[in-house]
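J.: Each in C-alpha cells, the structures are laid out below.
None of the figures in this text is laboratory data; all of them are computed from the coordinates on show. Remember, predicted model here, so these are calculated numbers, not experimental data. Cβ atoms are built from the backbone, for glycine too; each structure is taken alone.
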Structure I
Amino acid sequence: MIHLVLGGARSGKSRYGVALVADYVAKGYECLFVATAQALDEEMAARISRHQTERAQDELPWQMLECPLALSECIEANAQENRVILIDCLTLWLTNQLLEGDAWCDAKAALLRALKTAPGAIVLISNEVGSGVVPGDPLSRRFVDEAGWLHQAIAELADKVVLVCAGLPLTLKNADAQEC
C-alpha cells in the first residue's frame, strides 16, 4: 500500500502522515521513520533537532533512519509485510539529489522500482511546490519541474493520494473507494 501525502509548508501533511502510521500500528504494524533532511546550515539543524524531539515524544514505537540520498536502497532493505515506512520528505530528497550531481534520473527510476515491489505500507510526504510563481533561476525551475513529475509518477503508483491544506485532507485518489 502506497500513500502519497502532499501539501505546502506547515500544511499539516506530516501530522496527517503520522496519523496514517498510527492506524497501521493499531493493526499490529511496526513503524519506521525515514528522514531525508541534511543539516547543511544552523536553521536546518535546529529544524531536524525539533523533528527528532517530536518523534521521541510520539506514542508510536518509531525505528529511525536517516537517508538523504539512497532512498530506493533504504526501501528495499527495510520494507516488509507488517511494517509501515514513513518517508519525510520527498522534496528534501529531491533537493539532495539535484545538489549531488547528475544521477537524478537513475535515482528517480530506482525509487519508482522500489515502490512498485515493496511489501507492507509506505507513506511518502512531499511538498506541493507547483502552485506558486515560476522561480527566477534555473535550478529552482528544475526543482519545481522535477518535483511535479516525481509526484505524478508516484501518484500513478499510489493506492491513495491526499493533499493537505490548513490541516484538512483532501483525497485525490483512493484505490479502495467503491464507485457507485
Structure II
Amino acid sequence: MKLALVHDWLNQIGGAEDVLQVLVEMYPESPIYTSIYDRDGMPPHYRQWDIRTLWMDRLPAIYNHHQPYLPLYPLAWQGLDLSDYDVVLSNKSGFCHGFKKDDTTLHICYCLAPTRYVWQLDAYIAREGFGPVLGSVLKPLISLLRRWDYNAAQQVDHFIAISSEIKERIQRYYQRD
C-alpha cells in the first residue's frame, strides 16, 4: 500500500506536530507533504524524514510570517496531485486537505480543527489584534477562502475528529460526519 502523510506547515512546534510525530512512527516510510518546512527551526530528527514542500516554501520570510500568505494556501494545495497514492492521511487545521486526488485514492483527514481563521473570523481578528478597518477588508477575502475550504472538505473520504467539539464543528461548517 502506497501511503502519504499531509501536514499544513512545519515552521513551529505544537500539538499538530505531536500528532505528526505519531503518524511518522506509524508510517515511517511514507513521505510528508507540507506547504513549508523551516529546517533550522524544527527538531533535528525531522531531517531524517522524507519531507516534500510546496512552492510556498520559497516565499520570502514565510517561516516567521506565514499569515500574510494565507490567501495563497488554497492555490498551493490544490496544485498538489496525490493520485499516485492508495491512501493519504492529512493532519489538518488549515488547508492541507485540499490537494488533488483521483477516485482510487482514499483520503482520511485527521481534523485538529476546521480552519479557524476562516470559520471563526471574529475571534481570530480579536486574538491577532487587528483593528476594525483590517477586519472589514478581510471579510470578503475570508468569504472566498471559506467557500474553498468547504468544497475541499467535500472531497475528503473520511474525517476523524480529534475531539467531540471538533466533530461538532466538522458537522456545522462542512456538513460532514
Structure III
Amino acid sequence: MWFKIIGSGLILYATTSYGFRKAQEFQNRTIQLRYFQDALAILQSEVTYGLTPLPLVMEKVSRVMKEPVAKFFEKVAQKLKQGEGEQLEIYWSNCLKEINFSLTREDIAILENLGFTLGRSSVMEQKKHLDLTIRQLQMAEKESRDLCAKNEKMWKYLGFFSGLALILVLI
C-alpha cells in the first residue's frame, strides 16, 4: 500500500516537474531574446558613438547583461583578445553553439547573420545591421510571447494530468 502511494507521488512529481520545465523553456526564450536586444543596443551605441574596439565592447556588454547572454559576450571577448587568427564571425558562431540557450534555430540564425557583418563594414553599415537584427529579435520576441501565452499553461496541465493518468493506469 505504501509503495503505491510513494510511487504515485514520485510519478506525479516527475511528470509535473517535467511540464513546468517545458513551460519554463518558453519563458526563457522570451527573456533571452529581450536580453539580446538590450545587449545589441549597448553594442550599437558603443560602436556608433563611442567608437570602442569590439573586444572592449563585448567585455562591457558581458559585465552589464545577465546569464546566459553575458557568458556569450564574455566568451566572444576572450576569443577576440586571444586572437587565434580566426575571424569574428567564426568566434561569434562557435560561441552561439557552445552556450545552451533556449532559443530556436531561427533565433540563432538571426544572431549568426549579425556575426558576419560586425567589424567588417563602416560604422553606419554596422549600425544598420544592428538595427535590423534588433528588429528581427523584436519580432521573434513577440512570436515567443504569443507561444508562451498559448503553451505555458498547456505544458503545466499536461505534466500534471499525464502523471495522474499514468497513476490511474498503474493502479
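J.: Quick check: 4.5 is what I get for distance in nm of label points 7 Å out along Cα→Cβ at positions 25 and 137, calculated from one of I, II, III. Which structure matches?
T.: Label of the originating structure: II.
J.: By the measure relative contact order in percent (Cα under 8 Å, 6 or more apart), tell me the structure among I, II, III with the highest figure. Walk me through the numbers on the way to the answer.
T.: Working: I: 36; II: 20; III: 41.
Checked I, II, III; max of relative contact order in percent (Cα under 8 Å, 6 or more apart) sits with III.
J.: Given a value of -10500 for helix-only ellipticity at 222 nm (-39500 (n - 2.57) for each DSSP H run of 4 or more, over all residues; to 500), point me to the structure among I, II, III it was derived from.
T.: II
J.: Another question, then. If FRET efficiency 1/(1 + (r/R0)^6) of positions 1 and 105 (r between Cβ atoms, R0 = 30 Å, to 0.05) is computed to be 0.05, which of I, II, III is the source?
T.: III
J.: Quick check for you: by FRET efficiency 1/(1 + (r/R0)^6) of positions 41 and 81 (r between Cβ atoms, R0 = 30 Å, to 0.05), which of I, II, III is greatest?
T.: III
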